[in-house]
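Chemist: So, here's a batch of structures to check.
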Structure P
Amino acid sequence: MSAGRVDVKALARDMDVSEATVRRDLRTLAGQRRLELVYGGAKLPAPSETSLESRSQRNMDAKRLVGRLAADLVSDREMLYVDGGTTCMEMRHLLKELRGLSVIVNSWR
């Protein structure tokens, strides 16, 4: 392994297994998003920015639009389940105007 990259041939040689076995195992790990397949081997996946703060700043106009459209579908005295995603957070302030609304959430920040 060099600089976050592995070579199928070297792994097969070092582990005394077939290249087919290495490829199969690498495909399994790639399916679990633990690595990325590249020609002749694999590399560590690129770091992703998945913090709530960074996700909430992406596609703001679209999130506001979806939040408004979703809130428009809700009426007084209804029961609503709201997921904890950043798009759902955009309808919070719009729901405050409704009377008798019951809201069930898994995460409300």
Structure Q
Amino acid sequence: MQSRVNVIIGGASYTLVSTDGEDQIRKLAEYVNERLEETNKGAHLSRLDCAVLTAMNIADDLMKEQSSSENLRRQIKDMVEENAKQKQELSKLRQELFKAQQQKK
């Protein structure tokens, strides 16, 4: 179900429509406001310049997080593959041990 949420971002009022729910929209608006304030702190930028620089900063953060996430996925995949190889090796060693024990009898 879509929600209509009124928020203030950068001093301007917006009505946003989303399926994410009001709490999520308010959190996002608060985050964007914080980032806008951070970008404009002591800089005295125009509203448009501040918005563009803030968007660039958020996009940069997103791309870094995506890269980090991809690296973690790759590491997990490698570890799962290594784990599978070690399980095979363990199974092989158990079979060899069993055969060796049977030959001693």
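Throughout, read-outs are computed from the coordinates displayed, never taken from laboratory work. Predicted model, so just to flag it, every value in this text is computed and none were measured. Cβ atoms are built from the backbone, for glycine too; each structure is taken alone.
Chemist: I have 19 for relative contact order in percent (Cα under 8 Å, 6 or more apart), calculated from one of the structures P, Q. Which structure is it? Can you show the working numbers first?
Modeler: Details: P: 19; Q: 15.
Value 19 for relative contact order in percent (Cα under 8 Å, 6 or more apart) corresponds to P out of P, Q.
Chemist: Tell me which of P, Q gives 158 when you compute volume of the Cα convex hull per residue in Å³. Please report the intermediate quantities before stating the final value.
Modeler: On the way: P: 147; Q: 158.
Derived from the structure labelled Q.
Chemist: Additional query: So FRET efficiency 1/(1 + (r/R0)^6) of positions 16 and 56 (r between Cβ atoms, R0 = 30 Å, to 0.05), computed for just one structure, reads 0.90; which one of P, Q is that? Walk me through the numbers on the way to the answer.
Modeler: Details: P: 0.05; Q: 0.90.
Answer by label: Q.
Chemist: Comparing distance in nm of label points 7 Å out along Cα→Cβ at positions 24 and 96 across P, Q, which is largest?
Modeler: The structure with the largest value is P.
Chemist: Quick check: 2.9 is what I get for distance in nm of label points 7 Å out along Cα→Cβ at positions 72 and 88, calculated from one of P, Q. Which structure matches? Don't skip to the end; give the middle numbers.
Modeler: Working: P: 2.2; Q: 2.9.
Of the structures listed, the value fits Q.
Chemist: From which structure (P, Q) was helix-only ellipticity at 222 nm (-39500 (n - 2.57) for each DSSP H run of 4 or more, over all residues; to 500) calculated, if the value obtained is -11500?
Modeler: Details: P: -11500; Q: -27000.
Here the read-out was taken from P.
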